[in-house]
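These are the structures in question, set out in turn.
Each reported figure results from applying straightforward, stated rules to the coordinates on display, with no laboratory input. Fair warning: this is a prediction, and the values are worked out from it, not measured in the lab. Cβ atoms are built from the backbone, for glycine too; each structure is taken alone.
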Structure P
Amino acid sequence: MSAGDVWSTLVGQQHAIAPLKRAVEGQGMTHAWLFTGPPGSGRSNAAVAFAAALQCERGTGCGQCHACRTALAGSHPDVSITRSETSMLYIKDMRELVHRSALSPVEKRYQIMIIEDADRLGDASGRTGNTLLKAIEEPTPKTVWLLCAPTVEDVLPTIRSRCRNVTLATPTARQVARFLVEEHGIGESVAAFAARASQGHIGRARALASDELTRNRRREVVALPRGLTSLGACMNAAANLVDIAKDETSAITERSNARELAELEGLYGDDRKSKASRAYRAGLRELQHSQKQREKRRVMDVIDRGLMDIMSVYRDAIALQTGADGDLVNEEVRDEVADLARRSTPEQNIRRIDAIFTAREQMMEFNTTPLLALESMMVELRIG
């Protein structure tokens, strides 16, 4: 893999890059692809890299030409990226995307449509998925669909059966650390910590390596298990985890919400008559609904990441209890993990991990209020 090409940021994915390179050269190319892999494996990064390579002026994915650079930056006119900022992709968005996919490419190569959250296509009626299915079944000659999802089972069977699957793997801590050092100039000790703590999640590793506030928040979260010694402590821990998620989310949402509101004001004008118009009120309601859904998803994403950090503590404890080789995920707090291991059994810690998965399911699948789900979980994690 040559330095600086479009594939250089795909850490530990050589097995997936090989067929993509062959497709760029014309071997096994098809109109619909499905990129699957665990969180942090780089599904969307792989899709974007593939899109850039398909648009490359040199036909290689050089990473240096105008087409490669604009595709990687998200500004190429023939590469559309759809990211769901709510719990699902809506039919109106899919109809717009399908319409755009039928247009001829501006630069005469491909019209490439990337959907980062193909697992969020489902709605009660199935209309969103069916809209996409029709476009995939009857593609225009130069249209390429690149879908991303955690697993093939997360995508509607009728859609996944028409896609070629590319499976990505979780990179090792050593691979992530080397990437941070070589590509981002991070010091080796910080890179090693970020690689372990991220558990192979490249974006998370970058944040941990470069931002002290992110590292501090994680320290707060991984410190929670050893303090769960009473019912009151469990209730406080649940509230603290929700507060951490809301604090991390608020800074992002406040800026984006203010920008979007200003754009809406600019569209309808600043005078009272315009603001009182039916069209403005409808636009404001739709914007506020979208912002509320987006904030809810971001809070849930941060909570979910926190749960994975908590789970890593119990996995580390089990590793110590069973004498497993290798570094702990939370090597920097090995003494605290060892204390937890002494005060529990592997069976207890396995049950605690099950409780974390149950809380995730309650929030993600059954829309249980995060605080209620986390309070119940923390009681299950209680020590003693």
Structure Q
Amino acid sequence: MAWALPKYSKKQVNKAGEYLTTGENFDGLYDEWIDKYESALEVVNNWRSSHNFPLNTFHVGLKRRARLVDHRSITAQRIKRLTSIEAKLRRFPTMTLSQMQDIGGCRAIVATASQVDRVCDDYASSDIKHSLHQVDNYIATPKESGYRGVHLVYRYFSDRKTDYNTLKIEVQIRSQLQHAWATAVETVGAFVQQALKSSLGEQEWLRFFALMGTAIAFREEGPLVPSTPTSYSDLVKELREHAKVLDVSNRLAAFGAALQVFENPRSKDNHYYLVEVNSVSKTVSVTGFKQSDSEAATIKYLEAEKKLKDVPNADVVLVSVDSVDALRRAYPNYFLDTGVFVGLLSETLKTTRRPARQLSLPI
């Protein structure tokens, strides 16, 4: 199969990325702006697509490592969505597109936090030829939002596939509970139309998720989220207040119940899945593609992004997983499936007595 190659210099890539975030300020004719925007989009899409080969390489390695420590682990890969790229460039105005570290990203979900450590140790002790660019351990040092997980950023290197050398790929490793937290944040953020994932939005929701991050940290015996209660009983008392005011369990259940999912005929040979989420019509469309159809999948991905660009709160992503069932487990936020998180919340609110160490919940 043919993999996309980088066709443009980093200077051209950065200029195109800059245009995506400043084009609305263009002082000229609309037709001229459209031409420039389409040209910038072509450069950005080639830059995104050129990450597919190195991303696939890293995904294969991550899957092998994750299954060595947890045979039920789930892995997935995805190329960053255009809307996410634009939002990140706006959020970090000094960042250029070529500096962005997560254009290509793969993720492993293992049962426990200790298994996350074991996967990370495997990477650290390996003779991997790609260079480690950055490590962000948000388990050892949780973010104030409550997010926990480990991110490893590598620069791709190959003696044979030199066209992709220096492209950065992000590897994320999470426990089941950490993944349930992240899923709930994305689901709520989509429906209340706030960027909770980026720590933007109503303080009530932001505080609730920070507290839940600490609730998980207690169970996994890890460092607590900054500025949250260090006493478990105080934590539960504050959580109860926020959960009641926000009506968390009922709202999350209502999100999922309102959703309709449409899948094209299943095939055991599917490797890529195009997921289109329309929160206005409350529908999810899933289309599968064989690995040999990666070019067709990429084209459909770009078409879907353009189609949904102006639809409020819509989303589209092209991911690679082993099956539709794995897709639902790796990206439950696209199916508004927050069952694990709701179960964790219910269990947490039952008592102010600190629970015994909890390794995982079924997913």
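Match the computed value 5, 19, 27, 26, 16, 6, 1, 0 of P(r) over Cα pairs in 10 Å bins from 0, in percent to one of the structures P, Q, and report its label.
Working: P: 5, 19, 27, 26, 16, 6, 1, 0; Q: 5, 23, 33, 26, 11, 2, 0.
Source structure: P.
Work out which structure the value -15000 belongs to, where helix-only ellipticity at 222 nm (-39500 (n - 2.57) for each DSSP H run of 4 or more, over all residues; to 500) was derived from one of P, Q.
Working: P: -19500; Q: -15000.
Going through each structure in turn, the value belongs to Q.
From which structure (P, Q) was distance in nm of label points 7 Å out along Cα→Cβ at positions 95 and 335 calculated, if the value obtained is 2.9?
Values: P: 6.3; Q: 2.9.
Computed on structure Q.
Given that FRET efficiency 1/(1 + (r/R0)^6) of positions 7 and 303 (r between Cβ atoms, R0 = 35 Å, to 0.05), derived from a single structure, equals 0.60, which label among P, Q identifies that structure?
On the way: P: 0.60; Q: 0.95.
Label of the source structure: P.
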